[in-house]
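Asker: Read through the structures below before going on.
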Structure 1
Amino acid sequence: MKLTTISVVLLMLTSHNVLSQNTTIDTFKTTNGVIKIQPILHSSFVLTYNNTSIYVDPYGGENLYKNLKSPDIVLITDIHGDHLNQETLNAIDTSNALFIVPEAVANELPEKYNSKVEILKNGQGIHRLNFFIKAIPMYNLPETQDSKHPKGRGNGYLLTIDDKRIYISGDTGDIPEMRILQHIDIAFVCMNLPYTMTINQAADAVLEFKPNVVYPFHYRGKDGFSDVNEFKNLVNTKNKAIEVRLKNWYPKE
């Protein structure tokens, strides 16, 4: 059977959409430019400010990053494979990228990255490429010897870009270091069991530190997906001023 021209075009577009990255992009104006945020998969996203690109926890394989600008900075939060994903790192062009990582991640990276790595411990911060990047603790509660995310191993991050402050939770529980954050413009907050928080814990924490915009992400858990719609309801029932943005963090699923 012969395919019509329209059929061929539709087939090509469908195939491209299955293989390509999630194309939804949000924009935020700053005093000197525009921040663009593009969800990729799970807790991976690409943040672009003017012409500088930050990849956060690149994960999911080469096809999700096709046609995107190569990273200038790669932020990695922890050693688990959905954050430190060597297959994805090998597939994307990181030749001009600076890696900002916790020490545990640096120890897992191949030698070829050594000259590109900056290690941040919890509480430390650095200025790079007109950004200030600070490492924020991320860990499970209660703290136990067999914790999936012990305190001090991984990093959440706080980015200051012009007049905007952006918080990336990493894989964290409902910790006091998150609750005491102030003046957060954009927050990315995890919620999945048994790895991080419940939606109730995440919502209660967000209601305390009051970001202007919050993205629930990293919400696939052991038994499926957390109910991010209910998370939004829990937040906005008590504080309508917090904008909860629900995005498709699992475009293939």
Structure 2
Amino acid sequence: MIQQRIDKLSYYVCENRHEMGRTAAALAAERIKQALSKKEEVRIIFAAAPSQLEFIDELTSDSSIDWSRIIGFHMDEYIGLTNYKDQRFAVFIKENIADKVNMKDMHYFDTLADPEEETIRYTRLLQEAPIDLVCLGIGENGHIAFNDPPVADFNDVKLVKQVELDQTCKQQQVNDGCFPTIDEVPKMAWTLTIPALVSSKSMVCVVPGERKAQAVYHMLKGEISTACPASILRIHSDAHLVMDREAFGVVNDGK
């Protein structure tokens, strides 16, 4: 495994997805247990995506974590999804995390709620206490959560907002096998904003696969800008990017 740093961001290049999952889970578990040693409850934001499965499997298998003191959130969700209900990110989180560990609470977006009222409700939940850890991925367009380049704002005054998904983001949902065609992908979604995510004490970002390689290149080698929203991790005080060699390919080849 290669370990390096760019700006404040530590990044790790693993031989395969399994090593990636183990490495990311170890980083996350260490920070969770550190937080649990200092406070009664720990608040974690999770990403719902196939790219996170190896990491999530490793993390939820860690019996040394006291999950009964952990409160969870998810970072984005489709609005008004009536068809393909199993594609809700809430379903992914429930099946892969909440059903496997005994969490104190897991706060889900309600996809059928009034969008404005749900934005307010989820914002209030986030405001109850600081976030300790964000577990995230990045999109093929460099997004974090659903902060695609056209709507990403490093100085957003909101914690949660409604956004229209761009075409690259919608195509990724098809590429990931979530929807059969781009026309079936919902147009609108809720997302935690970039300030809401980077306000967390720690961030562990898990990125596998060659389809993410171009985004990784811009994240690590480009300017820190909303053209690649994930580049903001480079100025976070405790952010870690864990990837496999396929995701690192373009960066590595350019050396």
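Read the figures in this text as sums done on the coordinates, not as results from a lab. Everything numeric here is computed off the predicted structure, so don't read it as measured data.
Asker: A value of -6000 was computed for helix-only ellipticity at 222 nm (-39500 (n - 2.57) for each DSSP H run of 4 or more, over all residues; to 500); which of 1, 2 is the source structure?
Answerer: 1
Asker: Once relative contact order in percent (Cα under 8 Å, 6 or more apart) is calculated for every structure in 1, 2, which label goes with the largest value? Walk me through the numbers before you get to the answer.
Answerer: Details: 1: 13; 2: 26.
If we compare relative contact order in percent (Cα under 8 Å, 6 or more apart) over 1, 2, the biggest value is for 2.
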